[in-house]
1. Have a look at P, Q and say which one yields 43, 27, 15 for semi-axes √(5λ) of the Cα gyration tensor in Å, as calculated.
2. Using Rg/Rh (Cα atoms, Kirkwood Rh), for residues 102-149 alone, single out the structure from P, Q with the greatest value.
3. For which of P, Q does mean count of other Cβ atoms within 10 Å over residues 38-45, calculated from the coordinates, equal 13.5?
4. Could you tell me which structure in P, Q was used to calculate helix-only ellipticity at 222 nm (-39500 (n - 2.57) for each DSSP H run of 4 or more, over all residues; to 500) as -22500?
5. For distance in nm of label points 7 Å out along Cα→Cβ at positions 78 and 142, which of the structures P, Q scores highest?
Structure P
Amino acid sequence: MGRIKFGVYKTPKGNGTEQQACARFISRGTQRMDELCEHLSETCTLTSADVKGVIEALTLYIGRNLSRGYSVELEGLGHFSPALKTVRKTDENGQSIFFARADGVNFRCSKRLKALVNKERPIKVKRENVTSNKQEDRKNKMLNYLKHHPHINLTDYAALNSCSRYRATEDMKKFVEEAVVIKIGYRTHRVYALPGKEEKG
């Protein structure tokens, strides 16, 4: 299982001479809507399209209520509230007039979400050790894996290549189109194998 990675960087303090250490998050990739929808569809009876529709409806619900002056609390996830920006203008008499305009959304995560994020201690890595993860390299790792295993699923592929499930899904779509692998099974039971190496029923 992956853990949060960070690098330590030195930044100058206010006087420009002293330096202070600063931990900076190193992303393993970006989890996107398609990946979330597919993951949720595999854990319930809804299709990926159904899940996407629910998320779209939720987004509209939150946005509409924030614009009407409400806060939105989703237990287990967090608290949403409108973000405001103060604007100053000068009237014809030279007097300053202050007003505010909506400027996005404030989000405060729930204690449960925070606990899930804080479950594992982050690990320190050197920036130079964070190498590019090209698709060709990921494919070669997969092919080597399949030399010793009858099949591979998306979870194994993502772990093998330290990439997101979304990236694993997109890679596999391309590999299937190129006939590098074939897909076997459906949804939660779907795996991928080399052509001619699929398991016999």
Structure Q
Amino acid sequence: MRTEPVQQRSAERITLLLDAAAALIDDTGIDGVTTSAVAKRSRSSVGVVYRYFPNIQSLLRALAARNMERYLERVWEGVENSPPEAWSSFDSTLDAFIEMTRNEPGFRALRFGDVIDQRFLSPELSNNAMLARAFAEQVSRTYGFQPDDELIFHLEVAIEIASGLLTRAFQLDKNGDARFIEATRELCGSYLRTHIPLPRT
């Protein structure tokens, strides 16, 4: 009988703990995520939780990082299938966020950790600034130019607009208020087309 590699077992255990934390967030909110609650929900010992996460902050940070990774995977998949119109690919960023807010356990409350700290994932950059840089790289590859500070700035502005409006959209409606979602698309699309025409010359 082959022994399951230690690294694989550790990865599976971490996934189990993060899944438990995400489920707890949906059930009780972020404040309900404690070491003992995660241990009970994942059918692990408290010692196992501490082995991988020395405190709840580190566990939430890992969950926020996983949210970011899953979000960007959805975004890039959507960008590849987006129509050719300028900035239509930005809709993919909104679609991915909306889909995860509706369906990804724990995402509505935690998102990328920005509800706890705007620099939850990096001490140097806000979460939205990190997203702006990732989107700038993708847009630049799509249209064949080098990303610059102007592009990153305007993308960050659009992301801040979207973040505020989509937060409001899901504040009272778990599926998202359609009016706020549509307003987000219109405002972000109009802003980006006005300030960063594509393709750039």
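The numbers here are math on the coordinates, done by the rules we state, and not lab data. The shown structure was predicted, so the numbers you read here are calculated from the model rather than taken from an experiment. Cβ atoms are built from the backbone, for glycine too; each structure is taken alone.
1. P
2. Values: P: 1.23; Q: 1.11.
Structure P comes out on top.
3. Working: P: 13.5; Q: 16.6.
Working through the options, I get structure P.
4. Of the structures listed, the value fits Q.
5. Numbers: P: 3.2; Q: 1.1.
With respect to distance in nm of label points 7 Å out along Cα→Cβ at positions 78 and 142, the highest-scoring structure among P, Q is P.
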